[in-house]
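The next part holds the structures, each set out as structure tokens.
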Structure I
Amino acid sequence: MGSTAVRVAKVVALANQKGGVGKTTTAINLATAVAMLGKRVLLVDSDPQGNASSGLGVDVKKVRHHLYHCLVDGVAPAEAICEVAEVKNLSALPTHIDLIGVEVELISAAKRERYMERMIQPLLSDYDYIFIDCPPSLGLLTINALTAADAVLIPMQCEYFALEGLSQLVRTIRLVKNSYNPKLTVEGLLLTMYDRRNNLTHQVALEVKKHFNNQVYRTVIPRNVRLSECPSFGKPALLYDPRSTGAQSYLQLGREFLKNQRSSTGGE
């Protein structure tokens with residue numbers, strides 16, 4: 001008799017130390033798209049601002065436990081995970097501004113870069129994909145996420161200064177890979193806030209593709225008013241306005257993301 005393989009989630013960190021590049025918007029909407037395409041998905045909000053939590057409609061004031069309790073107090077993550085209303089297969093591990101204290105509280109802790117990895121371990125058999133929304137910095141929370149992850153997805157805005165920030169992030173990824181997590185790879189680079197009428201957008205896109213080649217997603221995320229509006233309603237774009245250009249772009253990204261997984265594993 002053949003044994004049934006145990007499902008092990010792929011862990012993907014979304015990281016960019018530059019703020020305002022669409023990182024959290026991507027975390028919310030890619031997680032939603034992949035869940036809508038039939039995969040079991042968990043989104044871990046590791047940014048103390050908590051925008052991924054509120055953007056999925058989770059009111060952190062009403063939850064008993066959140067990520068801080070799981071990392072610092074040893075609360076089982078299952079006690080903090082919330083099901084996302086209206087999106088089958090999607091769950092969230094919300095956060096709170098208290099999370100900002102983790103960097104100070106763990107400063108002298110042994111193996112402080114592995115707290116996220118240890119916390120996520122029991123969840124790997126419950127999901128197909130675990131996405132971690134990192135803070136816009138290269139501090140301990142981001143290092144924890146990169147140490148726990150199988151791959152990192154980098155959203156980047158199509159502007160000149162984004163290229164400078166990208167080189168710094170790539171150095172950090174290389175450092176984590178060499179020091180803590182040899183399996184870490186770059187899942188892909190996602191061009192966000194893409195304006196086809198802007199020459200600089202095209203120049204930056206060409207520069208990124210020249211350096212990263214096939215690691216750049218074919219799907220690009222355009223500037224879109226609906227993507228800006230939906231967080232204030234606590235809904236992903238695919239629920240707020242499914243037919244909007246932004247929502248459809250993230251659905252397309254979800255399909256491309258899953259297609260890449262099938263290609264890398266030789267089929268699911």
Structure II
Amino acid sequence: MKHNIRYAAGSDVGRRREQNEDSGYASGRLLVVADGMGGHAAGELASAAAIAVMREIDATLPDTGSDLEAALDGAVREAGRRLVELAAIDPARRGMGTTVTAMLFDGYRFALAHLGDSRGYLLRDGALYQMTKDHTLVQSMVDEGRITEDQAAVHPRRSMVLRVLGSEGRAEPDLALREADPDDRYLLCSDGLTTVLGPEVLHEVLTTVADPAAAVQRLIDLANEGGSPDNVTVIVADVVAPGAGDDQIYRVGAGA
């Protein structure tokens with residue numbers, strides 16, 4: 001049976017930043033979080049430009065019969081080409097980049113594309129699963145057995161990202177395809193949320209706050225109460241029965 005999604009998105013500058021370099025986008029079939037970097041407004045431009053390119057899927061992709069993974073991969077790579085073009089126009093933008101965590105929905109399945117240290121989570125049958133793996137130095141050290149997850153959380157270089165969508169032209173996202181089950185709940189977020197809130201808190205909010213908009217706001221509030229050192233962008237989406245979904249478009253953060 002074909003499903004819809006009910007969703008909400010929000011973004012906040014956080015407690016220690018003066019500007020928001022995150023961007024978020026949510027529609028009835030596309031969810032994207034992008035965390036920009038580069039300084040001198042280049043981070044804002046990178047995340048907003050990436051999402052501007054990717055959201056063209058909403059206008060051009062047929063409702064049925066599409067290869068979701070190929071469509072999402074192509075959109076990410078096109079966004080990467082756009083960043084290369086912007087850096088060529090202005091040398092001050094060289095080195096800018098953005099994370100991208102995106103999900104594309106056709107009513108039956110979600111395609112997932114991921115670059116960087118923003119994250120995607122799935123809440124299913126009461127259990128919370130992290131769908132993405134951080135492309136960071138500390139995660140590579142954990143994978144190699146050099147440090148533990150607990151050590152990674154406090155490592156002085158935990159913010160060093162090894163793979164992003166950037167002006168240097170590298171765009172190799174992780175890709176996955178997932179079946180949509182009734183009552184699934186998805187969370188996409190920038191690392192401004194997960195550097196402050198652990199999986200136990202995420203699980204508690206996602207299981208106790210039913211309304212997606214209220215869940216988004218609760219997570220942002222908790223991150224800020226914890227002194228979030230970075231921008232915080234959150235999307236919560238629920239798989240629901242046909243006719244129970246949303247058709248609102250959310251553009252948040254720099255992408256607004």
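-12000 is what came out when helix-only ellipticity at 222 nm (-39500 (n - 2.57) for each DSSP H run of 4 or more, over all residues; to 500) was calculated for one structure; which of I, II is it? It would help to have the intermediate numbers written out before the result.
Numbers: I: -12000; II: -9500.
Going through each structure in turn, the value belongs to I.
Of the structures labelled I, II, which one yields 14.9, 43 when Rg and Dmax of the Cα atoms in Å, for residues 70-165 alone is computed from its coordinates?
Values: I: 14.9, 43; II: 16.2, 49.
For Rg and Dmax of the Cα atoms in Å, for residues 70-165 alone, the value 14.9, 43 is produced by structure I.
For the read-out Kirkwood radius over Cα pairs in Å, a value of 18.6 was computed from one structure; give its label from I, II. Provide the component values of the computation, followed by the final result.
Details: I: 18.6; II: 18.0.
Comparing all candidates, it corresponds to I.
One of I, II was used to compute FRET efficiency 1/(1 + (r/R0)^6) of positions 14 and 126 (r between Cβ atoms, R0 = 35 Å, to 0.05), and the answer was 0.95. Which one was it? Walk me through the numbers before you get to the answer.
Working: I: 0.95; II: 0.70.
Of the options listed, only I reproduces it.
Given 26 as the derived value for relative contact order in percent (Cα under 8 Å, 6 or more apart), which of the supplied structures I, II does it correspond to?
Numbers: I: 26; II: 34.
This value belongs to structure I.
For FRET efficiency 1/(1 + (r/R0)^6) of positions 118 and 190 (r between Cβ atoms, R0 = 25 Å, to 0.05), which structure out of I, II has the highest calculated value? Numbers along the way, then the final one.
Details: I: 0.30; II: 1.00.
Looking at the calculated values, the largest one is II.
Suppose you compute distance in nm of label points 7 Å out along Cα→Cβ at positions 86 and 238 for every structure in I, II: which one lands on 3.4? Intermediate results must be reported in sequence, preceding the final value.
Values: I: 1.3; II: 3.4.
That value comes from structure II.
Out of I, II, which has the highest value for distance in nm of label points 7 Å out along Cα→Cβ at positions 78 and 102? Can you show the working numbers first?
Details: I: 2.1; II: 0.8.
Sorting by distance in nm of label points 7 Å out along Cα→Cβ at positions 78 and 102 in descending order puts I first.
FYI, it's all coordinate maths here, none of it is from the lab. Remember, it's a predicted structure, so these values are computed and weren't measured experimentally. Cβ atoms are built from the backbone, for glycine too; each structure is taken alone.
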